[in-house]
Structure P
Amino acid sequence: MYIRRYSGKRVRKMKVNIRTLSDITGFSPATVSNALNHKRGVNAETAAKILKAAKELGYSEESRISRVKFVMFKKRGNVVEDTPFFPLMIAGVEEECRSCGMEMIIQHLDMRQPDFDDLFAGICNDRTSAIILLGTELEDEDIDLIRQLPFPYVVIDYWKEDMTFDSVLINNADSARMATEYLLEKGHRRIGYLAGDFRIKPFRSRFAGYRTALDKAGIGVNDDLIIKVSPTMDQAYLDMKAYLEKTPRDELPTAFFADNDIIGLGSMKALWECGLRIPEDISIIGFDDLTFSSISHPPLTTLRVPKQDMGRVAVRRLRDMIRDGEGLHLKTQVCTDFVERESVKDIR
């Protein structure tokens, strides 16, 4: 079967999307998208050809996805709100959207707000927007929320074992294992773990990597060395200070791996105030490589996450889903870089 002729060609019946129009007209997907959205920068003759093809081939204006909505999901807010990590990721999303000829908007979705259900219904009813959902604070019981989305979406910083959706996340377990192995190589055997008390999925994966490294070394996890602190910097400082005030110095570990830089930096302040020197008395490694981690005292050894690149990868995957249709689900893991600074002592 055929739809109708376009410029003398017989076009097979198919789902007409931006890629279809790109293939048929010979213009790039970005140019097609810009023309369909009547954006500046597209030659008038080019735009007319694209719009004519869209009309003849039955491209649906009503179901057209013309923008990307970056949804910042919050359950408690204390992980998402207290870090400069996510603005850098959003910058990557915005840059890639521009290069694809799509608009990007930000929407906050907070489970603590009384109008949460109405906001989510509004997201589901907006058929002009594909979704990038920041899933850092998502928990497994929230998964049905994601599955209600009726159009292409990609989740950042969260995944589920059944993998019924596309996700982009950090290789958390391998990165934490590598950091813990680095401490082991420096002679540390009593390695503590600074655990965010809101056990989001990335934190749980990092603990798995920490545990793997200790098990491989024949040491195993010592539960007495796992310190739960808040994932906000000020409260992590207070929680760590309370722990130090009740713990004898000879029972402290020689090093800590922290779930992220926020926790690590807050804990470093408490260690200094309690008379413990870093790294002379206790070494510490963070995770994320936030901007101020390089100017802390001492500069923090950490794992650098390519924040902007994560945003770009998510947009590219979403673009492919819009262009090609949803099919195979992909879990994309982004690798970290180990950044060696001055917060770890070699005690061999």
Structure Q
Amino acid sequence: MTRIDRSSKLVATWLLIGVGMTVIQIALGGITRLTGSGLSITEWDVITGALPPLNEHQWIREFEKYRQTPQYHLLNFDFSLSDFKFIFFWEWFHRLWARLIGLVFAAGFIWFLIKRHFKKEMINPLLILFLLGALQGAVGWIMVASGLTGDAVYVKPTRLALHFIFALGLLCYTFWFALQLLVRPEQRAANPSLRRWNWWILGLLIIQLLYGALMAGHKAATTAPTWPTINGQWIPDHLSDQPGLLLNLIDNKVTIHLIHRSLAYLLWLLILLWTIRLMRTKGSDLFNKTKWLPMAVVTTQAILGIATVLTSLKIVPGRWGVFEWMAQLHQLVGMLLLLSLVWTLFLLKKANNSQINLPG
């Protein structure tokens, strides 16, 4: 039996802490979106922005900056300073948590480097990890900037979707890297056919998550708060209201609804058929104990998606209610579904060999 050395275990634990912190960060992004807080901070100060306003004068100064934004003029023109403090908190905390992730990564990297726990084959993946984190921060600011000009009331849905997908990419890469250091070769199962299924399902899920982000960015839930039909129709009207195919795919709320729901049904069916095959496949104890996870998670995700749509008419501006809970849980379980499929993909290796190649 192959033994995992102490250095690999320590680095893997550090990476898994990063995975947990990234999950929390994405969840905080969801809260920021649901509370309409994303445009409350109009500047990106990497160092000085870590502290919130500390006195009344500073709060008034930040509020004045917000009052110059289109969101204030067109939507929140009746906001008091107290209202502003509420939305400011969530955006500030979202950015603070991002800084903490960077700090944990930097401090851990320096410590492991000094203690010589890094192996040669770990360096390239770590550099890629650093670049992905920096890129995600840049995309986040590009997203926020899209809502600070013109007549924008919120950030552009396409940039929100891009920010979300980049975050999920960072999450999956970190998780995969940790698994390569933590899971022994004999704990993996060789089944190229099931692995190909896994890849197809993952690809479909990424498109589905992209459309989930477009649903969120367009605040499209209330467009069709019915199930199983879309406003009483299986194939709804108004699928081509936008000029051109592309705009209908990314800006037409009804079309986005139809695609998001259709992909959900297709994913559930494919994972069911795939799980039936998985259950008939014998592998390591670790594989046998966890191969049911994607099916359980996708079923939970589907139920939460239905609940999110059906409760969307209960939205009360400025108040956290049942819809917000459902939407937040729906996003969280979506991340868990993605990680469960990455987990099975890792356990289903290409061929019956013991070599594990690090990413990058």
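Figure out for me which of the structures P, Q the number 16.9, 57 belongs to, where Rg and Dmax of the Cα atoms in Å, for residues 135-310 alone was derived from the coordinates.
Working: P: 16.9, 57; Q: 19.0, 58.
Corresponding structure: P.
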Note: relative contact order in percent (Cα under 8 Å, 6 or more apart) at 23, derived from one of structures P, Q, originates from structure Q
Of structures P, Q, which gives -23000 when helix-only ellipticity at 222 nm (-39500 (n - 2.57) for each DSSP H run of 4 or more, over all residues; to 500) is computed from the coordinates?
Q
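With semi-axes √(5λ) of the Cα gyration tensor in Å coming out at 48, 19, 17, pick the structure among P, Q it was computed from. Working shown, then result.
On the way: P: 48, 19, 17; Q: 37, 29, 15.
Answer by label: P.
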Name the one structure among P, Q that distance in nm of label points 7 Å out along Cα→Cβ at positions 159 and 279 of 3.0 was derived from.
P
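Please compute mean count of other Cβ atoms within 10 Å over residues 127-134 for structures P, Q and give me the label with the greatest value.
If we compare mean count of other Cβ atoms within 10 Å over residues 127-134 over P, Q, the biggest value is for P.
Read-outs: derived from the displayed coordinates by stated rules, not from any lab. As the structure is a prediction and not an experimental result, all values here were calculated from the model. Cβ atoms are built from the backbone, for glycine too; each structure is taken alone.
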